[in-house]
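Each in structure tokens, the structures are laid out below.
Derivation of every value follows stated rules applied to the coordinates shown; laboratory data play no part. In this text, all values refer to a predicted model and were calculated from it rather than measured experimentally. Cβ atoms are built from the backbone, for glycine too; each structure is taken alone.
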Structure 1
Amino acid sequence: MKKYMLALSLSLSTTALAQVSQTLVPVEPDIANTFSQLHAHQSVQTALQYIQSSEPEAIREQIRLTEIPAPPFMEERRAAYYLELMRARGLVDAYIDSEGNAIGVRPGSGNGPTLLIAAHLDTVFPEGVDTTVELRGGRYYAPGIGDDTRGLTALLSVIDALNVHNLQTSGDIIFAGNVGEEGRGDLRGIKAIFRDHPEIDGFISIDGVRLARITTGGTGSRRFEFQFKGPGGHSFGAFGLPSAIHAMGRAIGKIADLETPASPKTTFTVGTVSGGTSVNSIAADAVLALDMRSNDIEQLAQLEQRAMAAALEAVAAENARWNNGEISVDFVLIGDRPAGSTPTGSTIVQVAALAFDANGLELEELNISSTDANVPMSVGIPAITIAGGGNGDGAHSPDEWFAPDNSHVGPQTALLIVLALAGLSEVTPALLAERDPGS
């Protein structure tokens, strides 16, 4: 339970705010005072009220976005539409980059940091899945309506609030609808943005619904295909040759017996297998797909080496069984999500916690998961992930649903974080530090 909560009253005392602290995120007095001054400013209060009053139209836009399918590696239609929405909101130089991200920049007044705020365009659902939205019992049902169409919608509400109320930031704000967050997308969109924009000083990802936590840690993952190959042959006539599938089976058994620490949490699974020609053939090929994850980069590296060693032992055992050395295995990397973290004492985390309190939200936890924020976290750039607001469940399933229960609080929280970090010209300084370009 929080020990204090920022009131929405304009008469809030900055001194009173500085004298209290949270359970999860200790807040420095200077940051609390600056945030309080920002939050109490009439232009900010008006912008927050605007977000609430315009939420019905935002939900209609969320539905329109949901009904534009965005399967993995096929986000072009949704990206093109999102680009139109950005340009219609005054980001006239918005563009689609070489990776397929929709990017628009809202310039600051100068002498400030560069902040990236993004939501991902892609969904986990393959081509052909019906994304038509249905309203049933006060809930909107459709694949992808929460993850992450809600984030995309919240982003638009932030742009609207900045523009309608002429909120000029000191720092530049880069808005992005990025590709490739899900599955084998391997964070390709956000990786490209950070590759092409080394000037970025901080990052906010808006992902999903239920605004109750701040993601400050990035679970790393390494995904491989273990590709087994052999001579193959007829099951009867060539009996005695080693089998690629048998070797794969031996490897799966060995991998299944690996032990990993509970803390830092480290996991693995063989997610898919394939191979062989027919029931009466000795398999010439077999492939397993292995997912390995950890909150610690060293544990992840150790697990990877142990899994590969298990596969090599399995190949040796299969070859020895038939006195034939023709089975081999290749390790093909198909996914690499770096691990990382943003310290609890980081300014961006303190600001996010204050924004939660300002909107009457209980901050339940600082959690670790796999999001676009993994990329900047892994190289020491301050980054967090928050949800876009509202209620929902069933992410990654055909029964995914969203309900606009106080959903306006999502973009309101994002707006406060953006303004505090980028600075509101002639009102409050930017709290996000500018990084050394050479770092």
Structure 2
Amino acid sequence: MKSLLSLVAVVVSATTLFAAAPAAKPNIIFILADDLGIDGVSCYGADKRKTPNIDKLAASGTRFETCYAAPVCGPSRCLLMTGRYAFRTGGIGNGSWGAGGPGAKSVNENPMAKLLKQGGYATGMAGKWRQVGETPRDWGFDEYTTDPTASGWFWQTKHLKNGVEVTVPEGTYAGDVVHGFALDFIRRNKEKPFFFYYSMHHVHGPILKTPDTAKAGPPDLYADNIAYMDKQVGAVVAELEKLGLREKTLVIFSADNGTALTYPAPLGGRMINGKKASMLEGGSRVPFIASWPGTTPAGKVSQDIVSFADPHATFLELAGVKAPEGFKLDGRSLAPQLRGEKGTPREWAYVQLGAKWFVREAGWKMNDGRELFDMSDAPFVEKPVAASADTDASKAARARLTTVLTELNPAAGKTDGAGLSGKAKNKKKKAKQ
């Protein structure tokens, strides 16, 4: 009996230890398409665009219906890297990082890659970068390959690899250089946790032929670029499977802003209201698909609102990295939802471009002019609601969103890391004196 009790104690002890053991840090791959709204992805209901590999990724994980980036790439990428709203960082437009501009500087922020690196992750990126400013290494990436342009980079012969200019032969497709770098990084770091930011140039203009463009007949170059982008997403997943890393890796696919001005397409027979660079729904609403087999629920469609500030908080939680104390971050971790739990979904998303902004909750939107919109038929219709025509529901929404914008106070402009405006900092300084 005594030996039996001892055996039970050992089993219970082992079970307790197993249950208490923290989950292994997942590898993280964030794939960011360029100029791709939800009307460019077939699993979101796009009528014209076909993305079978991205659809398969969604089927293996969770597709979030309402994710908001910024309406153009620079502010979206800054929001992603910093986890902070544009009025805090100065990343308010594509020109923010020019000489003397207000754009975020890595030394004043707590970049996602830098924090993950401190948490033991190998960090790498490939693709479009310019509109984040400085170099990827400044922002915490151990290795990178990128280019000096802010747009498409498809058949050029020069790119930057870890800060050194590299020349490739004529006829080399730069998208394949970026893709090859990504796969090589994954292979070389397969034995340790890694974070890779795959910043695609597809499907930003100029829309040129790809290596797969049909040689006979007039090709649909845009559809060809969509297909090539989709093929590369599929190849990343296939490489993870080949290396036995699929269940150890969280793959997220998203995009930096809505579809480019000349390439909108119907969604369920209807056109989205707004495109890239607009403050309408179609300007900033983007796909967001998360797949981590064995952890993330497969085939789930979530209505939780996602902001581009959220991956920062999510990745820190998954990596077991604590956010810096006393530093204002705006993200809400999606880690519980990725594990199939309810979590604490955000009530609203904040979107800014220059001196324009809005806050969006389920069913309603309020802009910088404090105008309220009924979004019950989004993303197709945004119906203005005058205060004089308020219903009980719109009146309540008006009060909620007014409170949100008042507390955010975007008009105060860029603030320091503690979330204090220049005026507040001076006041605090004087108080200390």
Computing mean count of other Cβ atoms within 10 Å over residues 174-181 gives 27.2 for which of 1, 2?
1
Work out the source of 14.7 here, i.e. which of 1, 2 gives that when Kirkwood radius over Cα pairs in Å, for residues 150-245 alone is computed.
2
Given 0.35 as the derived value for FRET efficiency 1/(1 + (r/R0)^6) of positions 86 and 182 (r between Cβ atoms, R0 = 25 Å, to 0.05), which of the supplied structures 1, 2 does it correspond to?
2
For distance in nm of label points 7 Å out along Cα→Cβ at positions 94 and 118 computed as 1.6, the structure of 1, 2 it came from:
1
Of the structures labelled 1, 2, which one yields 3.1 when distance in nm of label points 7 Å out along Cα→Cβ at positions 110 and 126 is computed from its coordinates?
2
